[in-house]
1. 1.00 is what came out when FRET efficiency 1/(1 + (r/R0)^6) of positions 50 and 306 (r between Cβ atoms, R0 = 35 Å, to 0.05) was calculated for one structure; which of 1, 2 is it?
2. For which of the structures 1, 2 does the calculation of distance in nm of label points 7 Å out along Cα→Cβ at positions 138 and 226 return 2.0?
3. Consider the structures 1, 2: one of them gives 23 for percent of Cα pairs over 37 Å apart as calculated from the coordinates. Say which.
4. Could you tell me which structure in 1, 2 was used to calculate mean count of other Cβ atoms within 10 Å over residues 74-81 as 21.4?
5. Could you tell me which structure in 1, 2 was used to calculate FRET efficiency 1/(1 + (r/R0)^6) of positions 34 and 234 (r between Cβ atoms, R0 = 25 Å, to 0.05) as 0.00?
6. Using mean count of other Cβ atoms within 10 Å over residues 122-129 for the comparison, can you identify which of 1, 2 gives the largest number?
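FYI, it's all coordinate maths here, none of it is from the lab. Note that the structure is a prediction, hence the values are computed from the model and not measured. Cβ atoms are built from the backbone, for glycine too; each structure is taken alone.
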Structure 1
Amino acid sequence: MAVDVITRARAGDEDAFRELTEPHRGELRVHCYRMLGSLQDAEDALQDTMLAAWQGLAEFEGRASMRTWLYRIATNRCLNARRSAARRRAKEWDVPGVEPPEPTRLGEVVWLEPIPDALLGPEDLYERSETISLAFVTALQTLPPRQVAVLILRDVLGFHADEVAAMLDTSVDAVKSALKRARAALPPQNAQKPADDTTAEDAIVERFVRAWEAADIDALVDLLTDDVFMSMPPIPFEYVGRDLVARFSAGIFAAGRRFDLIPARANGQPAFGAYLRGPNGVGRPVGLYVLGLSGDRISALTRFETSVLPSFGLPERSHR
């Protein structure tokens with residue numbers, strides 16, 4: 001790192017500051033997203049991180065790399081956010097004319113949001129794909145904040161225990177203890193495994209689109225694993241099993257409702273903007289669906305509200 005760039009940044013040169021920090025902005029956003037489970041919250045934490053780095057650049061002594069220093073700031077901003085955040089409250093069922101079946105259970109992580117693949121780096125999409133999945137990010141939100149931080153910094157990002165201890169102003173023993181507890185509490189992340197290759201995934205996705213757009217419940221059920229899991233944050237309803245997911249979907253398709261799906265990618269998984277088809281062939285948005293795949297079947301289906309669609313560059317209307 002050029003000393004003159006740091007000197008210029010400390011003197012108030014914004015271009016020099018961007019030169020120092022911009023290479024790390026994308027991965028810091030993903031780090032904040034893992035910590036907070038919400039893209040909106042992650043963006044806020046990222047902005048707080050950059051402001052704190054700009055204001056505190058004089059404190060950067062160069063003992064650690066600029067990347068490590070920024071991760072320290074971002075992690076602590078996220079810890080503060082998790083401790084003090086007024087998380088979104090659960091939302092009541094609001095689809096008129098549809099009476100959903102009794103849910104298997106009520107989910108607690110109602111603030112969960114997806115992240116577009118366009119905001120992920122190559123390592124997140126390929127080498128660490130399981131650590132950006134909705135299942136993993138959801139599980140992280142159920143752990144105590146410091147355990148989440150330690151688990152991500154050590155197991156996902158590969159920082160050494162002494163580096164993590166310095167970031168969190170704690171001891172190496174405390175880091176090791178928190179990591180052990182986090183690993184023990186985190187459920188196994190083997191429920192969702194991608195298809196063996198892109199061609200196989202494309203085939204599953206194509207069959208899902210045909211079934212959903214045709215409201216073909218039998219074809220949809222054929223694509224599901226026996227223990228398929230469906231959720232819809234911020235509505236807390238969660239359904240487990242083919243029968244319940246089929247009953248829920250049948251209710252959605254009732255009264256002649258038909259949908260058009262526009263493809264997207266979220267959390268390294270296939271996703272679709274869903275549009276309720278109108279009589280003139282123009283569809284209005286009703287949400288974003290993200291699929292979790294296990295072999296040649298769909299093991300998870302998560303529905304998000306229309307508010308997330310702009311992040312994915314999806315249109316305000318669909319046209320047949």
Structure 2
Amino acid sequence: MANSDESATIYQVAQRAGVSIATVSRALRGTGPVAAKTRERVLRAVEELRFTPSRLGVSLASGRHAANGIVFPDLSGPYFAEVLLGYEEVASELGRSVIILSTRGRAAVPDLVRDLSRRVDGMVIFGQTVRDDVVAEIVDSGLPLVMIARDDVAGADVVASENTVSAARLASHLLGHGYRRIALAGGHDNGDITQRWTSVGQVLSEHGLTPPEPSPCEFTVEGGHALGRYLLSGPRPEAIVCADDQVALGVILAAEELGLSVPGDVAVTGWDDIMAARHARPALTTVRQPMRDLGARAARALDELITGARDTPRSQVTPTELVIRASCGTHPLEEA
């Protein structure tokens with residue numbers, strides 16, 4: 001028999017058996033198609049490594065599927081849908097069920113989150129959906145925790161998209177084509193959007209301009225529409241940089257209603273690169289971020305913490321890409 005390791009992980013079992021971690025999970029649970037010879041290799045690796053998952057082991061012993069909890073501020077809109085899809089795809093591969101808590105319009109959110117934390121093997125929380133003190137409680141309880149799109153949290157994993165560099169590139173691109181009166185559509189969120197506005201402000205300051213205060217709105221087409229009518233009815237900005245694509249699409253609708261041309265009278269940019277951004281008229285300049293990959297990375301990170309593959313929190317930052325289209329009034333080939 002090979003040397004045993006009582007701290008072995010599911011990843012070591014998979015490597016020893018020459019299969020994926022999803023196959024290990026299915027073989028141990030007895031769920032899903034696993035060839036007899038493959039199952040034998042998995043069980044042999046489990047025995048040789050003396051593999052005993054912590055929380056997953058409890059679930060297996062009781063005959064239940066391990067469950068993850070995920071807390072979102074809202075489930076509407078393409079951004080959240082893509083992140084959740086990426087998360088569920090990987091969770092399903094790992095043989096885990098997912099309990100989703102949407103906090104929109106809910107009372108007593110801290111109590112709902114605490115209750116969920118007692119019914120799952122690990123939890124994912126999006127952005128600032130949950131108060132800092134409640135997040136700290138969850139960390140202190142020892143429950144594996146992954147944050148999406150939030151600044152680093154002591155004791156928790158963080159998965160986020162790169163914001164600073166792409167926001168600076170976007171601001172520099174607009175300045176390079178002569179725009180000086182720039183408005184920011186969408187308030188601070190102490191996470192992704194705050195990082196973007198900070199970066200845009202730094203670029204404007206470097207060019208001798210006073211960074212504008214972001215104008216708050218709901219991160220929806222309706223929110224962007226209402227704010228767009230307000231911003232475009234007074235002294236008009238030359239460009240409106242929006243917190244996300246939905247806000248930007250709402251601003252474009254407002255401009256059309258006011259008889260203004262985009263980009264002739266005002267340039268508009270977004271963030272995310274949702275499908276509608278590519279087919280808008282005019283097509284929307286935006287920053288593409290890997291929304292589905294965010295969810296997938298969060299699911300894998302949480303599984304590593306649950307199974308004991310690692311016990312040290314880490315931060316992952318996924319790359320983003322500036323995409324120049326017609327809504328900012330510049331030709332894509334002009335972007336270096």
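1. Working: 1: 0.75; 2: 1.00.
The read-out comes from structure 2.
2. Numbers: 1: 2.0; 2: 2.8.
It must be structure 1, since only it matches.
3. Details: 1: 23; 2: 30.
Answer for the origin of the read-out: 1.
4. On the way: 1: 21.4; 2: 15.6.
Label of the source structure: 1.
5. Only structure 2 yields this read-out.
6. Values: 1: 14.5; 2: 24.2.
Biggest value here belongs to 2.
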